[in-house]
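Participant: The following blocks contain the structures, represented as C-alpha cells.
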Structure I
Amino acid sequence: MSSTTKKVALVTGAGTGIGKAAAKALLQGGFAVVLTGRNQDKLDRAVHDIGGTNENCLALTCDVGVPAQVKELFSAIKNRFGRIDVLFNNAGMGAPAIPMEELSYEQWMNVVNANLSGAFLCSQEAIRMMKAQSPQGGRIINNGSISAHAPRPMSAPYTATKHAITGLTKVISLDGRPFNITCGQIDIGNAGTEMTIPMAAGIMQADGSKKAEPLMDVDHVGQAVLHMAQLPLESNILSMTIMASKMPFVGRG
C-alpha cells in the first residue's frame with residue numbers, strides 16, 4: 001500500500017461538467033484526487049485537462065449504482081492512498097422529459113440507481129474507511145441540485161431522488177458525529193456544462209412556456225465544493241445553494 005501526505009478526495013461523475021470542475025478545484029486546493037465515472041477515456045482526458053499527474057490523480061471506472069464495483073473502487077483507493085478525506089457524491093442522471101405516467105420502470109430505476117443508490121453505496125464505503133483510518137473522520141458532500149427544493153415539469157425521477165438526497169445528507173451528518181464524519185449538501189442551479197446547454201436556448205417553465213435561462217461558470221461550483229471540503233471537521237456547511245443569480249428560482253423568477 002502506498003500513501004500520501006496530501007488529503008485524498010474522491011469525485012464521482014468526474015469525467016465532465018460539475019464533477020470535472022470540482023476535481024480541478026480540489027487538485028488546485030492541494031488534494032490528491034480520485035476521479036471516477038463510467039467512461040475511462042473521459043476520465044483520462046479530465047485528468048489531463050485539470051493538470052493532474054500519476055502522483056496526484058487516479059482515474060478509475062465505476063458504475064456507482066453497482067455495489068460490487070463500488071467496493072472495488074474503495075479497495076483501490078485504500079491500496080493507493082491508504083485513506084479518504086472527502087467524498088463528493090456528484091454522479092447522476094435524468095430521465096426523458098415526458099409525462100410521469102409514460103416513464104418506464106427501467107427509466108425510473110436508472111435514475112434511482114445513479115442518483116440515490118450510488119450516493120448511498122459510496123457513502124457506506126467512505127464511512128467504513130473514515131471510521132477505521134487514523135486520524136479518524138472525513139467529509140461527505142452530496143450534490144443535491146435546485147431540484148431538491150423545486151421541480152421542473154416532467155422530472156419525477158430526478159426530483160424525487162434529489163429530495164431524497166436531502167434526507168440522506170441529514171442522516172449521514174447525524175450518524176457520523178461520533179466518528180468525526182461530517183456531511184453537507186450543495187444544491188446547484190444552472191451551471192454551464194454540456195448538460196445545461198439547452199437552457200440557453202430555452203427550457204420548459206412551470207406554465208408550459210419555454211424560456212432561455214441564465215447560466216453561471218461551472219468553475220464557481222468547483223470553488224464552492226473546495227470551500228466545503230477545506231473546512232476543519234469541527235465545522236460543517238450542512239446546506240449550500242449556488243446558482244446563476246438571475247435564474248428563475250427565487251420568488252416568481
Structure II
Amino acid sequence: MSQPIALVTGAGTGVGKAITGALLKAGYAVAMTGRRSEVLEAAASEFAGETLVYPADIGNSEEVDALFAAVVARYGRLDLLVNNAGMSAPAVPINELDVSVWHQVVGANLTGAFLCTRAAFRQMKRQDPQGGRIINNGSISSMTPRPHSAPYTATKHAITGLTKSSALDGRPFNIACGQIDIGNAATDMTSAMSKGVLQADGSTAAEPTMDVTLVADAVLNMARLPLSANVLSMTIMATKMPFVGRG
C-alpha cells in the first residue's frame with residue numbers, strides 16, 4: 001500500500017500532538033483536527049511530513065462529515081482514526097454540577113468519538129482495499145474514577161463500550177478498533193498532578209507523571225499491527241501513580 005493516511009482529533013496539543021508527531025515520523029500522512037485553527041497550524045509547523053490541517057467541532061455531525069470529506073478528497077482513503085479529543089470538567093460534587101457542563105463533556109468526549117467512528121466506518125467500508133483501524137483514547141478513568149469527576153468518568157466508561165461495539169461491528173469489514181487508557185502523561189492538562197490532586201481518601205497528594213512521547217509510541221505500535229491483529233485494550237501509566245490502589 002502507498003503512504004498510510006491517519007486522522008487525529010485533538011491534534012494540536014498534548015497527547016494528540018505527540019501522536020501526530022510519532023505518526024508523521026513513521027511515514028503517515030496525518031489530517032489534524034481540533035477546534036482552534038491557530039493551535040493546529042502552530043503544531044503542524046513544528047513537524048516535517050504531510051499534514052492536512054482542518055479545524056472542526058467533532059461534536060457537530062455536519063462538521064464531522066465535512067472533515068472526513070476533506071480527508072478523502074485530499075488522500076482518497078483513511079487507514080487510521082485516532083479518537084483523542086476530549087475535555088475534563090471542574091472537580092465539583094455531582095450535586096453542584098451544572099447540566100451545561102455535563103452536556104459539554106458528553107459532546108466532546110463521547111458524541112464526538114461516536115460521530116468520527118461513524119464517519120470512519122462509512123469510509124473504511126467503501127474504500128478499496130476495505131478496512132482500517134480506529135484507536136480510542138479511553139483514559140484510566142474508563143475503569144476507575146477520581147473524586148468529583150462524574151462527567152469525565154461517565155464518558156470514558158462509555159468509550160469502552162463504543163470501542164467494544166466498534167470492534168465487533170467492524171469484523172466483517174476488516175475494521176479493527178482498540179482503546180488506550182492513559183494514566184498521568186505529562187501535558188498541560190495534567191500539570192496539576194505534580195502539585196497535588198484530590199485523592200479518594202480525601203487527602204491531596206502529588207502524583208508522578210510520564211513522558212507523553214511514550215504514549216505516542218504505544219499508539220504507533222497499535223497502529224502498525226496488520227488488520228488481522230488488534231490491541232483491544234492497553235493501559236499505559238506512570239509506574240508509581242496511585243491508580244492500582246485507588247480508593
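Participant: For mean count of other Cβ atoms within 10 Å over residues 41-48, which of I, II scores largest?
Facilitator: By mean count of other Cβ atoms within 10 Å over residues 41-48, the leading structure of I, II is I.
Participant: Mean count of other Cβ atoms within 10 Å over residues 49-56 computed as 13.5: which structure among I, II?
Facilitator: Label of the source structure: I.
Participant: Same structure, new question: Looking at distance in nm of label points 7 Å out along Cα→Cβ at positions 113 and 169, point out which structure of I, II has the largest value.
Facilitator: With respect to distance in nm of label points 7 Å out along Cα→Cβ at positions 113 and 169, the highest-scoring structure among I, II is I.
Rule-based calculations on the coordinates, nothing more; no lab input. The structure displayed is predicted, hence computed values, not measured ones. Cβ atoms are built from the backbone, for glycine too; each structure is taken alone.
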